[in-house]
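Some structures to go through are shown next.
Nothing in this text is a laboratory measurement; each read-out follows from the coordinates by a stated rule. Predicted, not measured: the structure shown is a model, and the values here were computed from it. Cβ atoms are built from the backbone, for glycine too; each structure is taken alone.
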Structure 1
Amino acid sequence: MKSIREIYKIGKGPSSSHTMGPERAARLFRDMHPDADSFKVILYGSLSKTGVGHGTDRVLRDTLAPCPAEIIFSDQIVENSHPNTLDFIAIKGGKESKPMRVESIGGGDIRVEGAQDAQGEEVYIEHSFAEIADFCKWRYIHKLSEYVELNEGPEIWDFLMNIWLTMKQSITDGLSATGTLPGGLNVQRKAKFLYEQQPEEDVPALKEFQMIAAYAYAVAEQNADNGTIVTAPTCGACGVLPAVLKYAQDTRGYSDDEICRGLATAGIIGNLTKRNASISGAEAGCQAEIGTACSMAAAALAELYGQDLDQVEYAAEVAMEHHLGLTCDPICGLVQIPCIERNAVAAMRAMNACNLSYFLTGSRNISYDMVCRAMHETGINLNQRFRETSEGGLAKLYTRKRAQR
C-alpha cells in the first residue's frame, strides 16, 4: 500500500474527484504543453453529469489559464474506464495533440492512461487488515499507530500534525461563518447556529450530538464553499473524522500528539479501503466515501480509547457495515444535500461503532476485510443513477419537484 500521506490531502473543496483530481491532471498536462495556444478537455461519466455543480469546468479553466480552454461535457460512454474520466488535448497552430486520458479515482488521486503509477511508491507490504494484524502480533506491536511509524518513519508525525492543525482550522473557520452556500440551492450555513444553541434541558447525550454535529457541519460547509479542508478520505466526507477527533480532544483532553496517533490509525483504514475497495462515490456510491470516513473515525477513536487491534478492527467494521448500499445522489451535483448533513450523522455513527466495539468484539463474525469486499461488490453493482450522476434518488426527485412548481 501507499503512504497514508495519499489519504490526507490539504486542498480546496468541494470535491476531491471532481475538482482536486482534475486540477492535478490539468496542471500536469499544462506543464507538458507549455507552448500550447489553447486546450480542450472532454469530460465523461460522472464528471460530465455533475461537473457543473462540482465546479469541474471552473477549476479546469482556472488551472489552464491564461490559455483558453474549451470544456466539453460528453454523453459518450467510455468502456472499461473509471466513471470519472477526462481527455486533455493541447492545440498549437491549429493542430491538436494526442489526447491524454486521465481517471480521477477519488481522494484527489489520478491515474494517467499508459503512464506509470504516479501516486508514490509502496510503503506497506501488507495489503489487508488480517495481514497487518498478523504482522503486528509477530512483532509485538499493539497499536496501528506504532505500525505506521515503523513503516513511514518518525517524520510522519510532523505531517500528521500539519493535517490535524488544518482540520482544526477548518472547524474554527466553519463555526464563525454565516450566509448562503454557493450553487443556487439556497442552503444556509448551520454550523454556527448549531454550536451556539443552548438546549433547555441539560442532557449529556444531546450536548454530545450538538457539538459533534456542529464540528462536522463546519468542515463540510467550508468544503461546499470552496474552503480549505483535508480529504479524509475525500472532500465530500471531510467533516466526519475532524468532528469526532475534536470532540474527543475537547471532552477527554487528548493532546495534539495523541490525536495524531488516531489520525495514523484512521489513515491505515482509509488506505485499506482505497486499495481493496474504493473511496470514490462515482465508482461505488456514497458508502465508499462516507462509509470509509466513518470507519476511519471509529478506528481513530478506538485507538485513542486504548482499545486493542481486534477492537479497532471491529469499530471500523461496524461503521462500514451499516453504510453498505448508501447511494451517492447529490442534488444538482452539489456537495450540499444530502452530503453536509450526512457528515454529521456519520460522525455520530462512528462514536456508536467505537462504543459497541468495547463490549462485543469477542463475539463478532465479520472482519474488516470482508466488509470491504462487500462494499466493493455492492458499489460496482449499484445502478449508475446512484453513483454521483444526479440522475436518481434525491437528485431526481428534487429536480422533478422543482420542475412542477
Structure 2
Amino acid sequence: MKLIQILTEAVRQKASDVHLKIGIPPMVRVHGNLRLIYPGADPISKELIEEICAQLLNEKTLAELQQNKEVDVAYSISKLGRFRANLFQQRGSVALVIRNIPYHIPSLGELCLPPVIEKLTDLDRGLILFTGETGSGKSTSLASFVNTINKKYQKHIITIEDPIEYLVPDHKSVITQREVGVDTAGFQAALRASLRQDPDVILIGELRDAETIETAMMAAETGHLVLSTLHTLDTKEAILRILSYFQPYQHGQIQLQLTTCLKAIVSQRLLSRKDGSGFVPAVEVMVNNSRVSEYIMQLDRLKEITTAIEESHTSYGMQSFDQSLAMLLKEGHIDETEALKASTSPGDFELKLKGIYSLSRNDFRAGEDIAVKDEQTLLKMQLETVYKKEESDPSIKLHRKKKI
C-alpha cells in the first residue's frame, strides 16, 4: 500500500483526516467518526512510514522533526487534492495525521455562515479575527472570506501561512501566498515586509506573539484589512488571549487600540448534523460598536459582551452561539442534545428552551395559522417568536427565566 493509494481512498470516502501509525491499519475520520480505511487493510509497517517521510519531508523539515519531534508540512497530489500533514513521534517512532484540504474553496453560503460575514468582506481596513478550537473549520472559513474578496474586488491580498493550506487562484485580485520556512523566515519578518509590498489585505495564519499582534494592529490602523485566527472559543476569550501576550502595564494601550482597529470576531464550532450527513457550524459574530468597545475598555464588564451581541442581532447582524444554536435547531439541522452539548452555558440554554416550550399559542401573531403537524414545526414557530420578542424587549428573557 502506497501513500497515494491511501489518500485516494480517503478522498473517495470524503474523509477529513487520515491517521497513520506503525502496527495498525490506516484510519480515516468521516463525518466525525474514526474508522478503518477499509475492512481487512494491512497494518502500517515501519518501512512504509519511512517511505512516506521521504516523500513529505525535505532536509529542513526533516531536521525540524528530529529536533522538535513534530513538524507541519503541506503536500499536493495533482488532480487529487492538497493535504496538510502533521508528523510527530510517539513510542519512539513517527506517526502522521494528514488533513484533506480540497482544491475547491467553498463559498460563505456553502459553509452556512451568517449573511453579516459577507458584509464584512466590504471593509477596507481594520482587524477581523476568526476563532475556534482545532478542527472547528476556521481555516476554511477564512479561505472562503479571502476568496470572496478576491472575486469582488481588485486588491492585493498577501497571505502568510505555516503551512499554506488552500491555494487561492487570482480572480479580480492579485494573490501573494507566502509559506513560513519556505518563502519567509517567520510570521513577524513576513508581516513587516508585507507593509512594503503595497497590500490591501493581509492574512496572518495565526497571532502567536505580542510583536505580531502589535504589528497586525498597526497595519489595521494604517489603512489595511488584516485577517487572522486565534485558538479561542468565543469573543471574550479572544480579547483576553490577546491581552495575555502583554504585560499588565500594557493592557490599557492594547485595549484602546482594539476599540479602534478591531472590526469583528467570528467564532465557530462544528456540530454533527441531525441526519448524519456531516457537520454544520454554530457561529458567534461580534461586530465592534460603541457598546462593545466600552466593555473592551472595562474588563470587569467583558462578560456582558454576550448580552450586547444578542441584543444587537437585528441592528448589526450579530449573533451569539446560543442564538446560532437556536436557529440551527429551529431549521432542523441539529437535535436538542447536540445543541445543549455545544452551548457555552448549557444550563442557560436549557432554560431558554424550556421557556420556548412553555409559550402558549396566544404568543403568536393574531390571525396566524397555528395548526402544526408535529412538535418540530411547533418548536420552529416558538423559536421565531421568542427571539422576535427578545429583540424588541430584552426584559422578556429575564422575566421568562424568573417565571421558570
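Tell me which of 1, 2 gives -16500 when you compute helix-only ellipticity at 222 nm (-39500 (n - 2.57) for each DSSP H run of 4 or more, over all residues; to 500).
1
Which of the displayed structures (1, 2) returns the greatest value of FRET efficiency 1/(1 + (r/R0)^6) of positions 8 and 72 (r between Cβ atoms, R0 = 25 Å, to 0.05) on calculation?
2
Looking at structures 1, 2, which one was log10 I(q)/I(0) by the Debye sum over Cα atoms at q = 0.08, 0.10, 0.12 Å⁻¹ calculated from, given that it came out as -0.50, -0.77, -1.06?
Of the structures listed, the value fits 2.
Can you rank 1, 2 by relative contact order in percent (Cα under 8 Å, 6 or more apart) and just name the one with the largest value?
If we compare relative contact order in percent (Cα under 8 Å, 6 or more apart) over 1, 2, the biggest value is for 1.
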